[in-house]
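The next part holds the structures, each set out as structure tokens.
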Structure P
Amino acid sequence: MEVKKLYYKIGEVATIFNVPTSTIRYWESEFDVLRPRKSTKGNRMFTERDMRYLQIIYQLVKVKGYTIQGAKDAMKTKFDKLEENAMMIRTLDDAKRFLLDLDKKLAEKQKAL
């Protein structure tokens with residue numbers, strides 16, 4: 001079982017979504033739903049809620065090719081469906097990572113025999 005973090009740093013978020021940190025900052029400026037907290041040093045700290053919104057934005061903009069305005073409009077009109085799809089994608093990605101890790105461990109054990 002994977003333990004979820006309370007906060008993700010912007011570098012971690014960028015790595016998860018395979019985009020530059022500047023893209024995350026740009027999306028934050030364009031989408032009002034993204035409201036990361038700031039540490040005392042001013043570093044952005046993204047919550048699980050922010051991560052769900054980022055998953056939706058990523059799917060719309062990077063996967064489906066929506067414009068920023070198109071993604072904003074879609075989030076206003078079809079948010080529940082988009083959130084459901086994003087949660088399914090994240091669950092499938094987690095399962096894929098788990099299975100790949102399991103496969104790697106099994107291959108290592110077999111190689112040791």
Structure Q
Amino acid sequence: MTTIRITVGDQTITAQLADNPTAQDLASQLPLTLTIRDFNRVEKIAALPRPLTTDGVPSGDDPDINDIGYYAPSNDLVFYYGDVGYFNGIVRIGQASGQDIDLIEQQQDGTQVTIERA
């Protein structure tokens with residue numbers, strides 16, 4: 001598995017990317033600086049510069065809190081801090097360590113995050 005570092009301001013969290021084609025495609029784009037915004041008070045989303053592959057992954061998923069996902073219909077990277085349920089188009093691509101996703105949850109819309117290999 002690939003370990004990534006997500007930096008917000010002067011704070012950093014780590015996450016593990018899943019062993020699937022979508023996560024590997026994200027890793028090939030790193031480093032990235034993305035702008036996040038809240039969506040439905042359960043997730044923070046950020047538009048990616050290009051779509052990720054969804055070949056060889058399930059057509060949908062029910063992510064857990066602390067998961068990192070890809071929502072194919074809107075080409076967004078997603079940080080889940082609440083329960084969203086099952087949706088077609090969601091691919092789980094990683095998980096933040098411990099309760100670290102709290103750092104992302106607390107950010108205002110428009111905050112930039114940098115994601116890079118650890």
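Here helix-only ellipticity at 222 nm (-39500 (n - 2.57) for each DSSP H run of 4 or more, over all residues; to 500) has been calculated and equals -3000, so which of P, Q was it run on?
On the way: P: -21000; Q: -3000.
Derived from the structure labelled Q.
Give the label, chosen from P, Q, of the structure having the highest value of relative contact order in percent (Cα under 8 Å, 6 or more apart).
Biggest value here belongs to Q.
Of the structures labelled P, Q, one was used to calculate mean count of other Cβ atoms within 10 Å over residues 13-20, giving 17.6. Name it.
Q
Out of P, Q, which structure matches 32 when percent of Cα pairs over 19 Å apart, for residues 29-92 alone is calculated?
Of the options listed, only P reproduces it.
Name the one structure among P, Q that mean count of other Cβ atoms within 10 Å over residues 37-44 of 10.2 was derived from.
The read-out was computed on structure P.
Looking at structures P, Q, which one was Rg and Dmax of the Cα atoms in Å calculated from, given that it came out as 12.6, 37? It would help to have the intermediate numbers written out before the result.
Values: P: 16.6, 56; Q: 12.6, 37.
Derived from the structure labelled Q.
Tell me which structure, out of P, Q, gives 1.6 once distance in nm of label points 7 Å out along Cα→Cβ at positions 45 and 101 is calculated.
Attributed to the structure labelled Q.
Computed from the coordinates by the stated procedures, all read-outs in this text should not be read as laboratory data. Keep in mind the model is a prediction, meaning the values are calculated, not measured. Cβ atoms are built from the backbone, for glycine too; each structure is taken alone.
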